[in-house]
Structure I
Amino acid sequence: MSLRVGIVALGAANRRSIEIALTRAGARACFVDDARTLAACDALVLPGVAHFGYVSGELDRTGLRGALIAATSGGVPLLAICVGFQLLFERSDEAPDARGLGIFAGRVRRLRTPRIPHMGWNLVEPSTSRIDAGYAYFANSYAPDADVPDAIATSTDGNDRFTCAAERDRVLGVQFHPERSGAYGARILRRFVRAATAAYVG
C-alpha cells in the first residue's frame, strides 16, 4: 500500500498541483482539514500560496496548529512549501502579530531583492548532501535569513541571500515550489516520499 500523505487544506492556492505531483512521486495524497483526519496520515504536506497571517489564523480556527505540532513531535514526516515553510518559523514581517509554528528558530523577513515579489527560476545552493543543487521555481516576497540554524540550502537574488530550504529531524521546508520545478522538484518530492515511507515502515 502506498504512503498516505495528507495535504493540509487551509485555503492555499496550489494544493491541487501538489496533489498531482505527490501522486506522481508514488504517494496516495488526500486533503485534510481537521485534526482527526490529520492524525490518520503517514506523512503531511503544508502548502502555501497565501498570506502568513491568514494561514496562521486558519491553523488556530481549525484546531490544526496543535495537531501539526503533535504529529511532527511524534515523528510524522512533514514537507512545508512556500508560506507553509515560512510558518515553520516563529514570526514573519508579513504579519508581525501572527504566530508561526516555532518548529524552526528565527523570523521570516521581507526580501531585499531587486524586484518584489521574487518570481521565476533560481539556483538552490546546498550546504549539505541532504538536498541537491538545482534550479527551482520561486514566487515569494519573504524568506528567512541565510544563517538560520536549520538551513540546508540558500538562494541569492541580486545581493540578497536567503534560506530556501531547512530541515530538522523529519521536518523539511522549502521556499520554492517543487510541484512547479520540473525534474528538479520531482526529485525533491520523490526523496521526501521515499524517506517518509522508510520512516513509516520502520
Structure II
Amino acid sequence: MKCKSDLRRAVIARRDALPRDEIAQASAAAAGHLFSLPEFAAARTVMFFVSFRTEIDTLPLVERALAAGKRVAAPRADPASRSLLPCEIRDLGRDLAPGAYGIREPKAGCLPVKLADVDAVLVPAAVWGEDGYRLGYGAGYYDRFLVQMPRACRIGLGLEVQVVPEVPHGEHDLPVDILVTEAGVRRFAHREQEKNGDALGQG
C-alpha cells in the first residue's frame, strides 16, 4: 500500500485530470443517488461541505436541499484550533465567502448550528476506501469533527476515481456509514459494530 502522501497525490492528480463537464455530469448523477437515500430524505438538518477545485460540485446540491425545505449548514474552519464550526446557510451568494484556505465558507458572524441538531453530515475526502474509510487532505479537520457527532449519519460524497481498495487508517479513524459517488451507493456496517463495541465495553 502506498504511503498516505503518495496515495493522496496520485488520486488528486487523477481527479484533476477529469474534464469539467465530466465532473458536472458525475456530480448530477451522485446528487440523484444522494437525494434518494432514506437517511438523507429523513434528515431535517444537513451539513454539506463546500466544494473546492475539482471536488464533486456540492453547490447545486445545497440549492436543492434548501428548496426541499431542509436546514442546511456548512463548515467554518478555525485554523488556530483546526476545528470546524457548522453554520447555517440560506443563500449561497450572500452567506459564503473565501475562508482561510481559499475555500468558500460561512461568513464571520454566521449563525452556529448545534452539533446535536445535525442529522446527516456530508463528508469530503481526497481518497475513499472500498470499506468506507477516508484519507483527507492532511489537516485532520474532519477526523476531529466527526468524533463529536456520534448521532449524525456520516455520508461520504465523492467521485468514483477517488475510490481505491483500501486506505491507511488507525483504530480511532471513523469511517462513513454510506459512500455516494456517481456510480451508486455503498453501505457499510461500521455503525452497528461501533454500537456492539460500546455495549461490550459497558458489560
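Each reported figure results from applying straightforward, stated rules to the coordinates on display, with no laboratory input. Computed from a predicted structure; not experimentally measured. Cβ atoms are built from the backbone, for glycine too; each structure is taken alone.
Structure notes:
- Here the criterion is distance in nm of label points 7 Å out along Cα→Cβ at positions 87 and 159, and among I, II the highest value is seen for I.
- Structures I, II were compared on mean count of other Cβ atoms within 10 Å over residues 63-70, and the highest value belongs to I.
- Label whose coordinates, when relative contact order in percent (Cα under 8 Å, 6 or more apart) is calculated, return 19 (choices I, II): I
- A value of 0.9 for distance in nm of label points 7 Å out along Cα→Cβ at positions 7 and 23, calculated from one of I, II, originates in structure I.
- With respect to mean count of other Cβ atoms within 10 Å over residues 15-22, the largest value across structures I, II is given by I.
- For 9.8 (mean projected area of the Cα convex hull in nm², calculated) the corresponding structure among I, II: I
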